[in-house]
Structure 1
Amino acid sequence: FRYVFEHKPRNSMLTSFSVLFAAYKGDLPYYLEGAKMLDALTGHSRVLIAECCSHAPLEEDIGRVKLPRMLRKRVGEELTVDIVSGTDFPEDLSDYDLIIQCGACMFNRKYVMSRIDCAKKQSVPMTNYGVAIAHLTGIIEHIIAP
């Protein structure tokens, strides 16, 4: 994301699949607010990465490899990162400091919003992959959404 931002024409806009889906299927303002929690994470924090699909993980999988690596690089190796996939999603989210949801291409808006509502009711910040990556790479203020 950062590489593309640095190499795109200055006047062109930038977004991502995940950011578009945050607006289309999720709650982009809530995700943007939740991304601020990335700055407050410590080595004692616990993050839930929630993938919607149940595909076989790829070698450089975003949810299972890249995001945990980015988070631990920023916060420290002692950060706890739990990963769920498919329809697995804990009812009790109170142990988590942040939830990072995938773009949810496999789920409909109603299902995504049910996860968001669950997080909101338990006062657990939530964001999605694209918004989190934009925040972690320092380009969040440069992405656009519909």
Structure 2
Amino acid sequence: MTVSVCTPEEVPQLVASVAGLFAEDGGVRDPFMDTGWPAREGTAYYIDLVKDPGCLCLLAAGGGGHLVGRLCRPNPLRPGAVTAELESLRVDPGHRRAGVGGELVAAFFAWAAESGANETRVKAFAANRGALEFYRAQGFEPFDITLRRTA
């Protein structure tokens, strides 16, 4: 599977993959998730990211999936940390368990290192056990935990 940097012309493919992620992950696990956001605002958002050297937007060939990463702003409470965050990752159901996710993450790690990051982070829903197992297999480990209470 070929992984490439998303061009402005390919943003519609990226938005379609992101919409799939919203529908199958956030839309199922978060009752407040706005699953209409990608269709409504995704194109403008991702066009800006594609042009931003502090962001990485990748596509897997043939509609196989996407990855979006970004460098985080410096944190004055953690002055030694240069962090790259994996913001969004989806592999199309027809391409899962074929190494596509690993290729996307490997490209993200390479970009993060080239960009000077000394740590990478990713967030996943606690109920998404498949994602948690995948990220652990890529070398991520638990760091902090967010707890919430709905009214």
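Each value in this text was obtained by applying a stated rule to the coordinates, not by laboratory testing. In this text, all values refer to a predicted model and were calculated from it rather than measured experimentally. Cβ atoms are built from the backbone, for glycine too; each structure is taken alone.
Below, the figures for the structure above:
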quantity	calculated
Mean count of other Cβ atoms within 10 Å over residues 7-14 - highest-scoring structure of 1, 2	2
Read-out distance in nm of label points 7 Å out along Cα→Cβ at positions 95 and 119, computed value 3.1, structure in 1, 2	2
Structure responsible for 23, 18, 13, with semi-axes √(5λ) of the Cα gyration tensor in Å, for residues 23-78 alone calculated and labels 1, 2 on offer	2
Relative contact order in percent (Cα under 8 Å, 6 or more apart) - structure with the largest value, from 1, 2	1
Which of 1, 2 yields 25, 14, 9 [semi-axes √(5λ) of the Cα gyration tensor in Å, for residues 63-134 alone, calculated]	2
